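The structures considered in this document are given below.
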Structure I
Amino acid sequence: MSSHIFWLASYPKSGNTFLRSFLSTYFFSKDTKFNFELLRNIRQYPNTKVFSKLGVNVNNPSEIAKSHLQVQSYINQDSKKFQFLKTHSGFLKMDGNSFTDLKNTLGVIYIVRDPRDVVISYAHHNNQTHEQTSKMITDNYILNAETKGIVPVYMGSWSLNYNSWKQFKDFNKYLLIKYEDLIKDKKGNFKKILHFIKNITKTNLEIDDDKIEKIITEIDFEKLKKLEKKNGFAEAKKDDKGNKIIFFRKGVSNQWKESLDKKIQKSIETICEKEMKELGYL
């Protein structure tokens, strides 16, 4: 069996949707125009459809954990060419069961963001306080389904999630992209990503500078905000009153400097010190 799964992995609110917006337009748009429907070409994993099809109880995290490799084997057998799957799961074991393995994985693009900014963005996304979210991202827990059709995943802490996917680095299947670098140099980093995909998939993928520039204009953050305001966004959560919480909020880096309480900031820096230094955040 050949592996066809190309993971787009990240902690939540780290730029995964921005990356998906680019890739879905580059690979699946006929006219380089972006719309939210294109994101359906890059499915979130795990999702209820394929698990239910194989008879897995999608409300039981332990049963889900036992079934990951079976489900991914099914996806690979059902695919004739590589496919991107988005996930917030860590490459972790639950009850001794691994999330994925080398056999089922073609490649990994991991996008990471400063955890201090993750707290601000994720708190807004979950309608929580910064303190609640800072405790959440520095502890291991099961990420409950946030969107219809998405089953619970073992996400782990920000540090654990980041470290877990680095294991693929030893097998030349791994590309790390910092969100801060991506928004600073979109063209340079998107080209790097496309070259990585081309090398991993061993295809004749054309890397077109003009096409990249057009798509960057198409997925400008202000345009995404306007598109969400006009049409809504399926992946946005709802607050306690049933109102949709804005998904595309700011998309900037270093907002923690103005918005994050010093005590919370210090706590995150202490707990995540090793990884933050490694990534140049400290």
Structure II
Amino acid sequence: MIKRNSLKIVCNPYTNNVSYYFMNEQGVWVVMSESSPLSRKFYTDTTISERAKEILKKADEIYNRKNKGLDILFEGTSENYEILRTTLKELFPERDIVCSLGITKIAVVGKKSVGKSSLIEGMEDIQGYKYDVKEYPDYYVYSDEGNHAEWYEIKGIDLGLENVEKAYNVISELTQDGLSVVVYCVGATTGRMEDVEKDFLLKITNNYPKITALVAITMWIKTDIRDFVDEIEKMTDQIKVVTTLAKPYEIEVDNPNTGEKKVTLPPCGLQVLSKYVFERR
């Protein structure tokens, strides 16, 4: 039996950029290499509405040679999904290409009061609307239904081994249901990542290679944080680290030139976070 190729197309709802993944022989989605034509800016720094025809033509050319079959999993808005489906039907009626709609699922984990809720709410603020929220025994689900994305806020963990193991089991269950990204939050004010946190994160990446993991340093209000970032990257075998401030934050200053006593720092790092979560770059 001829094996069909599988391609995943993901639209970042925060930047509208497009990214591509190919399923390898181990059944793991891997981001397209830089040598792939689909990694060119023509296909990534664009939108589905603008280049659906060109994207599908290139995907067919590379991954559906001799019309052996190509399955496309699309993660993005219903509107863009319909654009892909319509383009396939109208321009590629003889090609064996099947397109289906998926959901991007992201887990946000970390100790209690580290800023998990604020991080997700900051992502809401970028888009200008609130997600639907449902509470379950072990987590909250923030559903961005318009973009078919779900953010799972795992309820804050204490660092006792029993609590850490419980959080790990929750992640394991969600992985069986299509979880693709784990964002581990560490507070900038703590200045360190505990060994048990590091072990928790490495256990996830080692046991679930399909999962993309990154660390979000939350409440970043100081500039001298490079050493902290370097330390976390070293501890976690170079897992991606993103510094964030999810909400505007007011700090006291003493500027004799302007007389200012307080300055409000704007949110930052959230676009970078979204690019790694949805585009892996």
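No lab work stands behind these numbers, since they all come straight from the coordinates. Every value quoted in this text rests on a predicted model; they were computed, and no experiment measured them. Cβ atoms are built from the backbone, for glycine too; each structure is taken alone.
Observations, loosely collected:
- Highest-scoring entry among I, II, by mean projected area of the Cα convex hull in nm², is II.
- In this comparison of I, II, the computed figure -9500 for helix-only ellipticity at 222 nm (-39500 (n - 2.57) for each DSSP H run of 4 or more, over all residues; to 500) is attributed to II.
- If distance in nm of label points 7 Å out along Cα→Cβ at positions 178 and 226 is computed and equals 3.2, the structure in I, II: I
- Structures I, II were compared on relative contact order in percent (Cα under 8 Å, 6 or more apart), and the highest value belongs to I.
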